[in-house]
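Next come the structures, one after another.
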Structure I
Amino acid sequence: MKRIESLFLLVIILSLCLNSCGPSPSPAATPQAPTRTSLQPTATIASPTPTKIPQGETIIVTSTADSGPGTLRQALQDAQPGDIIAFDTFVFPPDVPVTIYPDSELPPINQGHLTIDASDAGVILDGRNIPGEFIPGLQVMSNGNTIRGLQVINFSGAGIVLSGGAQKNMIGGDRGIGSGPLGQGNLTSNNTMGIGIWDVGTDINIITGNLVGTDASGKEDRGNRGSGIWITDGVGNKIGPDNVLSYNAEAGIQILSSNSFGNTITQNHIFKNGVFGIHLMDGGNEELMAPAIFDFDLSAGFLTGAACANCTIEIFSDSNNEGEYYEGRTIADSNGAFMFDKGASFTGPHLTATVTDTSGNTSQLSTPTSGTRVSLILQEGNDLPKTLLRTKRSGELEDNRIGCQWDSLAQFDLRGIINGELFGQGLKRVRLAANGISWDHIDWDIPEFTIDPSVDDLLSTIAENDVTITYVLSFWDKAGEKGENCPRFTTEEEIQRYLDFVSFIVRHFKDRVQYFEIWNEPDIGVCVQRIELDDYINLVRQVISVIRQEYPEATVEVGGTTNPSGAESRSYLFGILSSDIMPLVDAVSWHMGPSVSPEYELWRAYYYEYPSLVQEIKDVASSNGFTGEYIADELTWWTAESVPVYEQYMGTYSEFVSAKYYARGIILNLGMDITIGVGGSGPDRKISFSTIRNLSTIMAGAKPISLPMEIQSDATNMASYAFSLSNGDHLVALWTDGVAVEDDPGISTTLTFPGLSAQEVIGMDVLYGFEQQLMVEIENGNLVVHDLLVKDYPIILRFINPISQ
């Protein structure tokens with residue numbers, strides 16, 4: 001229990017910081033569990049040996065008291081296998097439910113084959129009076145039990161828990177059967193989580209017809225404080241049909257750990273949860289890739305898409321990005337292509353889908369559609385099949401020079417999201433500090449010359465997965481002047497304290513950290529962080545010596561300035577670039593800035609001058625002896641839902657438009673040979689997250705090159721960059737560089753590559769996550785791509801085995 005409590009509380013914390021083929025059996029059926037194995041579970045499993053269920057008695061609950069004769073507690077203590085616990089409808093009338101308030105944790109259900117049936121009564125189990133933490137409402141620790149018709153609310157743990165190897169249990173049923181307000185379904189709301197399934201061996205259970213996070217009407221917010229349903233280490237469980245999972249603060253359904261697989265989620269109503277509809281984490285359900293919807297027409301009720309081969313796809317409508325209304329199901333062909341025709345209009349306004357593979361794993365919900373009718377076309381007249389882009393995790397990829405940033409490790413234990421935001425997104429760089437990169441993430445109670453073991457473990461895990469770490473050497477002088485001597489580092493005493501800190505950090509982390517960055521945003525106007533330019537340059541000279549003494553092979557990074565759109569920030573950055581420290585350092589960085597686009601007048605000039613500004617940065621740095629790496633951090637495009645209050649004035653975008661600008665910013669910088677770090681793009685930002693994940697895989701090992709290309713198009717403002725991959729393939733990315741819109745059909749374009757041939761050319765859509773072989777011709781010794789639709793986000797062409805004449 002303590003392990004599950006800590007795991008769950010971790011996910012709650014992280015949310016504050018910041019992704020079988022045949023008909024499903026009826027609820028009465030007993031599913032078969034996949035074999036527990038380190039390999040992919042097999043689809044065919046021998047039927048379990050039937051268990052003889054003993055004939056029991058019916059125990060009637062006649063009292064609302066916590067304990068004593070006739071109470072639920074006494075019934076749970078007295079019940080034997082095969083018994084039924086029912087409720088006196090005169091005491092618990094179905095039309096006016098009555099509440100039981102336990103004063104302590106109820107006995108666990110250890111008997112097996114026990115039925116608790118309130119389907120004809122009105123019973124509320126309210127845990128508000130129970131002291132202690134993470135106390136469940138009902139805990140099932142045996143096999144073959146059924147719980148139906150209860151309302152379980154206000155518990156510090158889960159409303160209902162299956163644990164300790166409990167198998168073949170039924171939680172819920174048909175809400176249309178029974179005279180109680182829920183029928184056979186249960187309600188689990190306003191608990192820490194709704195329903196929990198955990199521990200190895202807690203397998204092949206059915207959760208159906210329940211209301212999780214809402215009231216008895218299924219419409220009002222009574223959300224659980226975490227996830228609606230949480231599964232960890234459970235195999236072959238079935239969630240559905242007809243559960244309503246809404247208003248839960250974390251996910252509707254969360255499946256955690258590689259020991260959790262074969263869990264099927266089918267025909268539920270999932271909507272208005274805090275972060276995710278369905279969230280697979282840390283290998284849960286093998287992190288099966290969600291399907292992609294390519295073409296759809298809401299009024300016609302028709303769509304096409306791609307998923308895993310021979311898998312079952314379920315279609316949903318939702319007001320946002322979850323799955324409130326179940327529309328139907330279809331099966332993908334042997335290539336993964338699927339088509340669905342409802343025969344009537346979709347509910348809309350957005351469509352999503354899940355896929356369930358032949359081993360019973362169900363994916364997260366797909367990227368939602370936008371608009372009423374869309375046909376995703378890369379090339380006019382191209383009817384060749386579209387397939388999913390297959391992404392990889394960080395440890396499987398070459399360096400893609402794409403990273404993220406964690407402002408503080410001291411405030412939150414971030415281990416749980418390593419597998420999501422970092423490894424799951426395929427990022428190869430991370431920028432961090434143990435206790436606050438910037439002034440607004442300082443915990444003054446944590447000493448600076450002590451490293452918490454959890455921080456050590458975190459950095460070790462990152463390094464073991466081949467991710468490059470940049471440690472930002474921010475120092476708040478907590479044991480000295482606490483940053484009150486402003487601006488910073490004007491006295492030798494303060495400088496010496498900083499040098500001691502640098503020596504301590506570098507010595508401690510040098511076996512895991514490759515980059516050490518000397519300060520973050522020294523040009524900012526905040527007292528505790530501000531360093532005057534001359535003082536910064538003087539400080540860097542001394543810090544370099546300390547770093548080299550402790551770790552000669554370290555990459556020393558300077559700069560880290562605020563976005564150079566303004567004169568003061570630009571002057572500060574160029575002051576560094578023009579100084580005599582440049583031959584001594586290995587990397588220079590700046591922050592590109594939040595929400596930079598041509599849509600807002602605040603950013604328009606800066607957006608279009610950025611490439612020439614980068615070239616000027618390179619020219620000045622190299623002229624002063626610099627030969628190292630250039631880095632642009634904090635590439636962020638906020639939505640109205642994600643933007644911090646203090647950055648709202650900078651502009652916000654829809655989730656689709658934001659994802660387009662992320663894609664532009666990444667390719668733009670990589671195309672200029674700039675390493676980049678993104679911000680604000682965690683798994684809760686589903687479209688931006690998946691777009692960056694696609695780019696992380698595509699751009700692995702990519703290096704910018706000059707590739708001759710002729711463009712014939714009506715587009716007046718087109719950007720393009722070319723890259724080579726380590727296997728010799730080439731990439732070309734291009735987009736129209738105006739204001740991005742929600743749905744851009746693209747502009748027909750012909751590309752000619754003089755003297756180039758290739759085995760084949762693959763077009764890749766990074767926003768929607770699919771690829772398609774393009775039709776090409778060789779004309780006069782040149783490779784020509786006709787009728788390519790160039791859009792307002794990067795479309796990427798991959799040339800397989802290219803040969804230049």
Structure II
Amino acid sequence: MTDDPVKKYFAVAVSAPVNRPLTYLPPDESDQPLIQGMRVLVPLSGRKITGYILGMVDSAPVGQQLKKIYAVLDSEPFFPAEQVSFYKWIANYYHYPIGEVIKTALPAGLTKKSGRRVMITDAGRKYLHALSERTITGTPWFSGLLHKGELSPHVTGNLWRSKERRLLELWVDNGWITISSELVGGTAKAKTEICCGLAANIDSLEGLKISEQKTLDVLHRISAETSSRFVPRREITRVYPGAGKGLQSLAQKNIIVFAEQQVYRDPFGECFLESNIPPALTGEQKKALGAILPAIKEGRFAPFLLHGVTGSGKTEVYLQAAAFALEQGRTVLVLVPEIALATQLEAHFLARFGTRVALLHSGLSSGQRFDQWRRIARGKADVVIGARSAVFAPLKAPGLIIVDEEHDSSYKQDDGFRYHARDLAVLRASRSGAVVILGSATPSVTSYYHATEGKYKLLHLDKRIEDRPLPDVEVVNMQSVRTVSGRPPVFSPVLIKNLRENLDRGEQSLIFLNRRGFANFMICRDCGQAVECRHCKVSLTLHKSDNKLLCHYCGFSVSGKTLCVHCRSSSLTAIGVGTERLEHELTELLPGARIARLDRDTCQKRNDYIRILRTVHKGDVDILLGTQMITKGHHFPNVTLVGIVLADTGLGLPDFRAGERTFQLISQVTGRAGRGEKPGRVIIQTFQPQHYSIQMARNHDYAGMYAREIEMRKALAYPPFSRIVNVKIEAKDDKYVQDAAARLANLARKFQKSSEAEVLGPAPAPLTRLRDRYRWQLLIKGKKLEALHAFLHRLEREIATLSKAGKLWISIDVDPEYMM
């Protein structure tokens with residue numbers, strides 16, 4: 001087609017698996033400007049879906065009949081224009097559709113699309129009544145139509161993508177159902193409330209009643225604190241419960257006015273109280289800040305790796321660097337690997353920076369995330385704290401980006417859009433002229449290598465605050481510890497002895513096990529088979545408190561009193577140990593001890609987590625036990641004993657990072673002991689006491705662990721000496737996925753001859769079946785990044801061809817953290 005010089009063309013990233021932006025014409029008769037970062041509704045393949053304006057383009061694609069944007073969904077951009085190039089880079093690097101990248105980056109509940117609502121006709125109802133009850137119950141949507149008379153777009157969306165589609169089309173042809181189109185999604189909306197504010201022209205403030213004057217004083221105070229003319233009525237009545245009548249009478253006297261205003265939902269709720277007075281800095285902290293602050297002032301990209309032992313004061317370095325960045329008129333982004341850690345840092349940053357702080361993580365409701373995102377985009381908050389996805393926060397002019405616990409694998413998204421937030425934080429800092437601080441007591445081997453090679457500036461905090469010593473560590477060889485029955489106990493005698501002594505001294509203890517539940521699996525005593533998930537090739541974990549066996553991958557569960565599916569025997573035995581069983585055994589071993597458990601089962605909500613930690617800080621808990629949730633970021637001054645049960649659990653995983661991760665986990669939990677005035681002690685229970693990860697953690701020897709790991713990786717050409725991509729192939733049929741993986745591997749090897757990439761596999765994934773899908777994988781290694789991505793772009797075309805055949809799911813995981 002020829003370009004019309006009057007026409008405008010817009011590049012739109014659609015929220016669908018489309019690998020490039022699409023070009024659209026502006027909507028009919030719309031005076032609203034279309035700005036980069038706005039959401040629009042666009043037609044695609046007979047549907048209407050959400051898209052994101054990336055900008056204007058000079059010309060239209062040749063030979064295409066362009067469609068018009070259906071509607072503009074926003075009056076303001078949802079992300080700044082400078083992030084468009086950021087999103088494009090990410091989509092190219094991770095080989096993921098740009099519209100899906102942006103959809104992941106934005107708060108949930110913003111995507112709208114057209115859906116199909118199915119309504120039954122009189123003829124259809126008559127036909128259904130003639131069917132047998134068995135036929136109706138055998139097809140779930142028959143029952144829905146019979147009882148409700150309709151199927152919602154959510155239900156039909158799943159049906160339309162299944163083998164039921166042909167049956168639905170047959171029902172339409174026979175006149176038994178009708179189908180209408182409607183928009184669904186987009187549930188996140190602004191909240192409005194009745195607010196009160198001073199009238200523009202006040203006649204007189206004389207002669208006010210006491211209640212009116214008190215109400216007015218409260219309004220003045222809240223208005224001043226929030227720098228806002230209008231204050232929600234509920235806030236005034238919360239501070240002064242008797243304000244209701246006073247507000248009405250003040251309005252009648254034309255002293256205040258009522259107005260419906262948009263308000264931000266409070267994301268903070270309960271949190272810990274921290275001092276807002278900065279403590280005196282140690283010499284090491286001053287030295288670290290002496291390197292960081294000049295780079296912030298100069299507004300240049302500078303990556304720092306802050307290697308500080310546990311309890312050395314990394315948080316105070318973050319806080320003072322953040323305060324300096326704000327003084328320079330820049331914004332601050334703070335990333336933490338888990339929501340639990342966000343709660344810890346949130347308290348420190350709120351104490352220092354108050355209402356300037358915004359939160360972004362999945363623990364918030366969709367409405368709260370929507371509000372926080374808009375606060376940031378509008379410049380109402382210039383400090384953002386959040387988990388992985390907060391790396392996309394719409395901050396303008398970030399001057400400082402902090403990645404706390406930078407080594408943590410939780411920064412890598414493990415499904416869908418598989419990005420690494422730490423790596424994107426470094427990229428974002430480089431594009432905005434910002435300082436990025438990667439902080440950890442146990443840095444990732446890759447990050448430390450970058451520091452030794454000069455890519456990052458290495459800063460050290462080698463001493464704890466007030467020169468407190470690191471805890472003494474004892475390793476217990478569980479191979480030599482047996483009960484009367486000959487089986488190894490959960491707790492060694494030395495750990496039990498130390499727990500009792502700690503109780504007698506009134507000191508607190510912490511017990512760590514990286515497994516939740518009561519027992520890892522159930523085995524049939526008659527046939528020897530384990531009880532497995534119906535949908536995954538994994539054993540079900542016993543959760544005794546709920547009396548159920550649960551799959552920790554897909555959520556499938558059965559009663560704890562189930563029969564063996566192989567021989568129908570009821571003789572099932574619980575094998576292994578989880579945190580629930582630890583709690584049970586500790587209660588029997590130490591009657592009277594106050595025990596709390598911190599894991600995903602006891603912390604379903606944010607307030608559960610805060611409530612448990614509060615009891616520990618108040619001294620109402622003698623022993624805190626839990627999973628990884630207790631290992632990082634916590635400061636318990638009265639915890640003097642840490643026990644680590646089954647410290648070698650992760651060493652058996654088929655992953656080249658298993659040794660590094662085991663060292664990091666042990667070192668992090670070890671760091672919880674002795675952070676107060678009393679020295680700490682750690683007891684590590686293991687069946688592999690001579691493993692270098694255990695020995696190095698025992699000696700607090702990060703340098704030794706790093707030297708061992710980097711030597712091994714160099715010899716085997718593992719990262720950081722190469723890049724790895726994991727291509728995952730999944731299907732519901734085992735033979736089908738095996739054949740597809742072989743075909744893809746053969747194609748990859750043809751490309752390999754003309755590239756510098758190495759193809760390994762295909763092979764079954766260690767977790768061979770998850771959520772009813774059989775899984776194979778193909779590993780691709782390359783030393784040169786550009787050559788590897790060129791190889792992947794060629795392979796992508798073949799993947800698209802294979803995927804179109806249906807029944808197959810293929811994903812590309814660049815820089816995978818886990819190979820499972």
Structure III
Amino acid sequence: MASWMSTKQCAYLSLILILVPSILLGQGGEMAILKVTLNQEEKGEFLIFITEDGDYPIKTEDLTKMGLSEARGKISTIEKEEFLSLRSIEGVKLEFDEKKLALSIHAEPPLFGKRVLSMRYPKKTEKIYYPKDTAGFLNYNLTYYAGNQFKYEQTQLANQLGFRKGDFLFLTDSSYSQRKGEGAKFVRLMSHLTYDRREDLLRGVLGDSFATSGDLGSTLNIGGISFSKNYLIDPYFIKYPEISFSGLLSLPSEVEVYRDGVLIRKERISPGEMILKDIPTYVGSGLIEVVLRDPFGREQRILQPYYFTDRLLKKGLQEFSYHLGFQRKNFGLKSNEYEDLTFLGYHRYGLMDSLTIGARGEATEKVLNLGLSSTLLLPMRMGVLDTSLAWSGTKGKERGFGGMVNYLYQGRHLSFHFLLKGFTKDYFNVSLLNMTERTKYEFSTGVGYHSQLLGSFSIGFSQTQKYQGLETRNVVASYSRRLIGPSTLSVTFKRDLEANQTEYLLSLNYHFKHLVTVSAGHQRTDGTYNERVQVIKNLPLGEGFGGRASIERYHGKMDEYYNYNLLLQYNARYGQYGGEFISSNYQERYSLTTAGGISLVKDTLSFSRPIQDSFAVVKVGELKGVRVYLSGQEIGKTDSRGKLLIPNLGSYYDSQISINDKDIPMDYTLSEVMKYVNPPLRSGSFIEFKAIKFQAFTGMLKLRKDGEVKPLEYVEFKIMVDGKELPLPTGKGGEFYFENVNPGKYRGELIYMDKKYVFDIIIPKTEEMIVELGEIICE
């Protein structure tokens with residue numbers, strides 16, 4: 001037996017045999033290390049007790065590690081270790097090969113328990129950093145406008161100020177403008193304090209915010225307080241019911257998952273009950289195919305048709321938003337004009353995976369509006385049906401009612417939609433109180449077809465009738481198809497049945513490399529038509545140029561002229577600069593823009609391009625010229641302080657920030673070159689890559705005694721570095737060695753021959769890689 005076991009295994013087995021009670025061994029059993037195979041899958045070597053009656057007790061802990069988490073049977077205790085009798089487990093078959101010392105176990109799938117695998121690719125497995133740094137920023141955008149012959153017209157300055165501390169964010173923006181011949185005008189726009197509780201996906205807002213009460217309700221700018229369940233706080237959380245698949249595997253198998261014929265995931269799964277949840281799908285109907293392939297090459301294909309919508313909530317989940325405050329009036333024109341205390345809110349609840357119900361309401365002193373809603377996934381994958389019903393009571397008016405039915409079916413090739421909204425004459429919500437036009441009903445329907453070969457085609461009809469106001473009736477048809485390479489063709493036809501007007505639009509787009517798109521189009525509307533050619537170069541994430549150039553020829557019934565547009569933008573390190581020229585109908589307009597951001601996080605003040613979302617300061621030691629990347633795209637290089645600001649970090653998403661280690665000098669060491677950061681909303685983060693300059697220090701420790709100096713060989717002394725003891729051994733001749741200690745004076749201690757010696761070690765400031773400290777004398 002010893003011939004096939006390692007020394008470690010022999011020692012372990014010998015120890016077990018000594019410790020096992022002699023009464024058990026006296027029953028004719030023995031301990032052995034056996035090679036175990038479970039349902040054709042090798043599990044390794046395990047210590048197993050072999051009895052004369054052909055039973056094989058094994059540690060319950062080892063059995064669980066193999067995957068048999070649901071195995072139940074007779075348990076014996078040996079030296080405080082639980083051993084489970086394999087023969088006593090129902091659903092288990094055993095085969096022992098005495099020559100090979102191998103045990104083959106075949107277990108029924110239920111004994112393995114459930115294996116739940118999320119098919120959506122999860123968040124990065126690497127360590128995620130969730131920063132909560134105190135930070136602030138100021139964005140500015142200054143634009144100079146001029147007219148014909150570059151004569152001055154207007155100057156406009158827009159700015160946004162943000163400050164975050166912990167889970168709280170304060171944000172305010174404003175606009176300042178001055179027109180020729182007019183005075184200056186300052187307008188405060190939105191100001192609010194936001195609190196996010198990320199673990200519960202809850203948000204509270206004090207100040208200005210846009211509020212809605214849902215279908216048949218209002219959307220208003222409210223100054224007050226709000227409380228909501230906001231799933232955008234964690235974009236990786238799946239709130240809607242997705243497609244799942246379950247089955248039993250008796251052997252380890254390779255599982256392939258296909259969506260509409262495209263492989264989306266491939267996994268190797270051990271035997272047992274298998275649950276594949278959250279299979280990623282597109283909105284509409286489709287087909288999931290699961291292919292199971294066992295070790296012998298046998299395949300099983302299972303088809304599962306589905307219909308998916310993101311309008312539903314998973315069973316038991318809820319979504320809500322409540323706002324109480326005063327309506328903002330003349331937004332963009334006046335800074336602080338509020339009136340009418342108003343409440344708006346809605347609450348939705350996932351009653352079942354196929355049914356979400358909701359309630360909504362809004363109220364002021366003049367009107368009360370209440371309603372119910374539902375979203376239903378129809379049986380047999382027939383689509384999704386949204387319904388809403390609302391009641392309103394208004395001072396001096398009769399009670400009003402409103403309703404909505406919205407049906408959508410989206411298949412792999414065919415789609416259909418139907419929408420009908422109807423209102424009584426006295427139906428009001430808050431936003432309708434001051435409107436003179438009263439809608440009687442809105443109706444729209446349409447059908448679409450898509451295939452990779454033929455392209456996409458759709459046709460629709462819409463109609464709106466009002467108690468007061470103009471009626472509208474439109475027919476719209478469109479066609480689009482991808483042509484050779486990254487090019488697309490689209491055609492649109494629109495007929496206004498009330499105005500008796502027809503419009504055609506033909507466009508062709510081609511996408512080149514390096515973010516360049518070229519498009520050409522022709523539009524005709526009852527006697528007038530125009531042609532347009534346009535080239536667009538999108539701005540890069542980092543530094544670089546972008547812009548737009550277009551020329552348009554207009555043919556009217558009475559005249560003909562050309563329109564020109566030229567826009568040039570540049571993303572610089574410390575700002576964004578641009579200029580635009582527009583010529584339309586012989587009228588010229590010019591604009592020059594400079595925009596940027598000023599940010600502060602920790603002790604770092606930075607100037608940059610405008611900060612659109614969150615930002616981060618990356619620090620790489622004190623090294624200049626190190627390239628920094630965001631999700632693989634170069635953002636810039638560190639400055640003389642070793643720092644670079646990233647002004648476009650996405651809130652709530654795992655952002656990959658990395659540096660190029662080829663830019664690091666040879667005498668520096670890095671702990672890591674990549675980090676994943678998940679920042680909160682409009683936050684500033686300090687991301688440090690520690691670059692430590694490698695510096696070695698050598699010397700000789702000696703003892704002066706009785707006028708004689710001799711080396712202290714093969715002893716250990718210690719020095720205090722940053723409040724911690726650093727033990728250092730000496731070698732031949734008393735030589736010692738240590739690394740990476742900052743310049744300064746350090747206290748050393750040595751206990752030798754029962755006597756304590758204290759001395760100083762001085763580290764000089766030098767750029768040398770290896771520093772000789774000379775002799776350190778203990779006295």
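Coordinate-derived values only; no laboratory data. The structure presented is a predicted model; accordingly, all values stated were derived computationally and were not measured. Cβ atoms are built from the backbone, for glycine too; each structure is taken alone.
Brief remarks follow.
- Each of I, II, III could give distance in nm of label points 7 Å out along Cα→Cβ at positions 93 and 581, but the derived value 4.3 comes from II.
- Which of I, II, III yields -1000 [helix-only ellipticity at 222 nm (-39500 (n - 2.57) for each DSSP H run of 4 or more, over all residues; to 500), calculated]: III
- Origin of the derived value 285 (volume of the Cα convex hull per residue in Å³; candidates I, II, III): III
- Among I, II, III, structure where distance in nm of label points 7 Å out along Cα→Cβ at positions 325 and 741 as derived comes to 4.3: II
- For the structures shown (I, II, III), distance in nm of label points 7 Å out along Cα→Cβ at positions 61 and 717 is largest in I.
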